[in-house]
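Asker: Below, each structure is written out as structure tokens.
Every number here is computed from the coordinates shown, using simple stated rules; none is lab data. Every value quoted in this text rests on a predicted model; they were computed, and no experiment measured them. Cβ atoms are built from the backbone, for glycine too; each structure is taken alone.
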Structure P
Amino acid sequence: METDELIKNVIRWGRDRELTDPKAQLNKVMEEVGEIAHEVSRNRYGKEFRDAIGDTLVTLIILADIASARPMACLEIAYREIKDRKGATRDGTFVKEERDG
């Protein structure tokens, strides 16, 4: 399935279930991120990890819709901000270069 179609299906699914409370939806996002953390902390990257990643994406898409934000537009904004970022990876984490001024 194409990305646009998947996003539309997720949004429809959330609307059909009357998911309209951004705070409740944020709680679901955090719950799913916790499941990712659980798997990563145990160095497990199989089915449960992939399911948690997918569930997190679903909850974020629904949260964006509740807030009248287009998920792909949000991703594009973030990418434009990071694409030319300078820095270095330290201990497995990218640390952006500080700018003067």
Structure Q
Amino acid sequence: MTENTLNLVKAIKAIPKGKVSSYRNVAMAAGLPNGARQTVRVLHSLSEKLSLPWHRVIRSDGSIALPEGEGRELQIELLCREGVEVSASGRVDMKKYGCN
């Protein structure tokens, strides 16, 4: 695993239960100011293997990135279980639930 990947994994694991972060903010926390897409790749390839809290990473505008039928419902369910409110349109209040 590269140093960048390790830093992203650490940043993802650092998102506390009941909070969310954006792909961009995870990348910034890992020292990769232009690494939002790399965050997506790490989540896609390593979430299951490393038990990453993938559901806590959303878009900067607070919206769920996954389309219906491709994990969106599960992500919303997991966030709600942690006490994160998700609107009917699939948005999270980043001011209330954002961690960085």
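Asker: With distance in nm of label points 7 Å out along Cα→Cβ at positions 6 and 70 coming out at 1.9, pick the structure among P, Q it was computed from. Present the calculation step by step, with values, prior to reporting the outcome.
Answerer: Details: P: 1.9; Q: 3.2.
Label of the source structure: P.
Asker: I would also like to ask the following. Output the label of whichever structure in P, Q has the greatest value of Rg/Rh (Cα atoms, Kirkwood Rh). Provide the component values of the computation, followed by the final result.
Answerer: Values: P: 1.04; Q: 0.94.
Once Rg/Rh (Cα atoms, Kirkwood Rh) is worked out for each structure, P has the highest.
Asker: When distance in nm of label points 7 Å out along Cα→Cβ at positions 46 and 86 is calculated for each of the structures P, Q, which structure yields the highest value?
Answerer: Answer by largest value of distance in nm of label points 7 Å out along Cα→Cβ at positions 46 and 86: P.
Asker: Have a look at P, Q and say which one yields 1.5 for distance in nm of label points 7 Å out along Cα→Cβ at positions 14 and 38, as calculated.
Answerer: Working: P: 2.2; Q: 1.5.
Answer for the origin of the read-out: Q.
Asker: Taking relative contact order in percent (Cα under 8 Å, 6 or more apart) as the quantity of interest, name the structure among P, Q where it is greatest.
Answerer: Working: P: 24; Q: 31.
Going through P, Q one by one, relative contact order in percent (Cα under 8 Å, 6 or more apart) peaks for structure Q.
Asker: Assign the value -22000, calculated as helix-only ellipticity at 222 nm (-39500 (n - 2.57) for each DSSP H run of 4 or more, over all residues; to 500), to the correct structure from P, Q. Don't skip to the answer; put the middle values down first.
Answerer: Numbers: P: -22000; Q: -13500.
That value comes from structure P.
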